Structure 1
Amino acid sequence: MGEQPAFYARRGSRLADFWTLLHPPYTAWHLSYAALGAAFAPHLSWTPLLLTLLAFLLAVGVAAHALDELSGRPLGTAFSDRTLVGAAAVGLVGALALGLYGAFWWDGANWPLLLAMPVGGALVVGYNLELAGGRLHNDLTFGLAWGGFPVLVGYIAQAPGLDPSLVAALAATGAGVALSYAQRRLSTPARGLRRRTLDLEGVVRRSDGSVAALDRTTLLAPLEGALRALSWGVPLVALAALLTHA
């Protein structure tokens with residue numbers, strides 16, 4: 001059918017494969033959750049924020065997506081198993097190293113951040129390798145891991161202590177879970193249409209008697225239209241929240 005495996009996918013070179021593997025719209029989307037969490041801290045420090053974003057870029061953008069591609073090549077990249085495993089290892093180790101730096105060497109001990117590190121590592125490996133019989137690979141876990149967790153880590157990386165702003169940060173964490181849950185509810189059928197559907201034919205009979213054709217493009221358009229809009233909207237909300245500290 002000649003359809004790309006994702007609306008952002010590219011073909012033709014190793015650089016195009018890396019772009020596709022990185023899932024740029026979705027990676028930016030999920031990094032925005034960490035920025036949003038940081039914005040709720042009473043005092044925003046930009047260096048910890050940049051280190052937090054880099055850590056999530058390595059953990060989510062590189063490691064998680066490399067592990068996902070390792071299982072069945074859903075994006076159709078030409079990377080070898082060895083390259084994908086190496087990228088996942090480097091990404092995860094790099095993210096954990098940045099977390100350790102933030103927890104101990106930036107501005108005193110940050111014990112909540114230290115406790116969050118093994119949780120993040122377990123989520124990356126457990127979700128993307130579908131461990132525990134795949135019980136972690138579901139909509140709710142995705143919402144918690146890729147939405148709520150970055151918001152919370154972005155907040156605690158600012159070392160806010162026991163501050164009243166925690167209530168707002170927890171509300172934002174819930175919003176991150178809900179938005180990421182919605183993302184997966186949209187992206188799962190979109191992936192099915194792009195990657196596993198050869199053909200689809202049907203008609204829609206409306207109450208006014210009119211008839212419209214139903215095909216893959218018709219079903220895919222609203223799903224990916226919503227995903228594209230959200231991939232811009234969430235980063236813009238995070239940017240607006242950060243700018244309140246400027």
Structure 2
Amino acid sequence: MKRFLIALVCTLVPAAGFAADIPGANSDVPAYLRAAMADKVRGDDVKDDQRRQMAAVMTFSGVKPGDKVAEIEPGRDYWTIVFSQIVGDEGHVYTVWPTQMLKYAGKGLARLDKLQKLPRFSNISVLKQPAAKFSTPEKVDLVFTAQNYHDYHNLDMGAAGVAEFNKNVYDALKPGGIYVVIDHVAPAGSGLEDTGTLHRIDPATVKKEVEAAGFKFDGASDALRNPKDPHDIKVFDKSIRGHTDQFIYRFKKPAE
């Protein structure tokens with residue numbers, strides 16, 4: 001463990017070093033987001049920023065210094081490190097792993113467990129909890145999930161479980177807080193038919209489910225849309241993997 005942490009520090013510590021070019025960023029991107037994206041700690045992740053539209057997604061989410069963020073099923077920390085560097089010492093990032101998905105967590109969870117032990121990433125916490133029992137230690141400004149919402153329909157929770165999950169997201173947010181959902185587009189009218197087979201979901205179904213928890217729809221971004229995606233093939237198919245048509249929906253908890 002000690003040797004691993006020393007090696008990780010040596011890899012991650014150069015905080016002041018910024019890449020010369022920031023894929024997907026422009027002059028309208030806030031300085032704190034530009035700095036977080038350009039940080040050398042991100043390594044090869046920077047190469048994916050244009051394809052995954054990091055600048056557009058983060059700007060659309062509205063995350064800012066000092067915010068408290070809950071990221072659901074963070075995967076390999078692609079978004080997590082940028083969130084961490086944006087919110088800074090006054091903010092916090094809660095990475096939430098549903099216990100039903102821990103068997104898929106693998107190296108991503110192991111890295112996060114060690115990353116949060118480093119002083120520079122002490123604003124990251126790893127939470128493990130049953131999917132429907134989502135909660136955070138404090139009220140947060142943003143709940144964010146990328147390419148994972150459809151998974152909640154594959155966990156044998158039933159409609160009631162997904163409804164409970166969304167209600168708990170609502171309760172975890174501060175008044176005026178934001179819930180961002182990114183996922184792979186399924187054919188219009190397909191509802192939940194493709195969540196377990198193609199790993200896609202009908203955007204209209206997501207909107208209906210989230211609004212049922214009390215949220216107000218607050219906008220959509222086309223940053224990850226791809227009209228060439230036929231919507232009827234698995235997202236892991238070589239012909240479309242990494243380039244699926246994805247919707248980005250933003251929901252808001254009404255201010256009290």
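Read-outs: derived from the displayed coordinates by stated rules, not from any lab. Here the structure is a predicted model, which is why all the values come from computation and not from measurement. Cβ atoms are built from the backbone, for glycine too; each structure is taken alone.
Structure notes:
- Among candidates 1, 2, the computation of semi-axes √(5λ) of the Cα gyration tensor in Å, for residues 45-92 alone that gave 18, 12, 9 used structure 2.
- Answer label among 1, 2 for the case where relative contact order in percent (Cα under 8 Å, 6 or more apart), calculated from the coordinates, equals 28: 1
- Distance in nm of label points 7 Å out along Cα→Cβ at positions 37 and 117 - structure with the largest value, from 1, 2: 2
- Here volume of the Cα convex hull per residue in Å³ is compared for structures 1, 2. The highest value is that of 1.
- Each of structures 1, 2 was scored by mean count of other Cβ atoms within 10 Å over residues 61-68; the highest score is held by 1.
- Structure responsible for -8500, with helix-only ellipticity at 222 nm (-39500 (n - 2.57) for each DSSP H run of 4 or more, over all residues; to 500) calculated and labels 1, 2 on offer: 2
- Parent structure of the calculated result 16.1, given that mean count of other Cβ atoms within 10 Å over residues 133-140 is the read-out and 1, 2 the choices: 2
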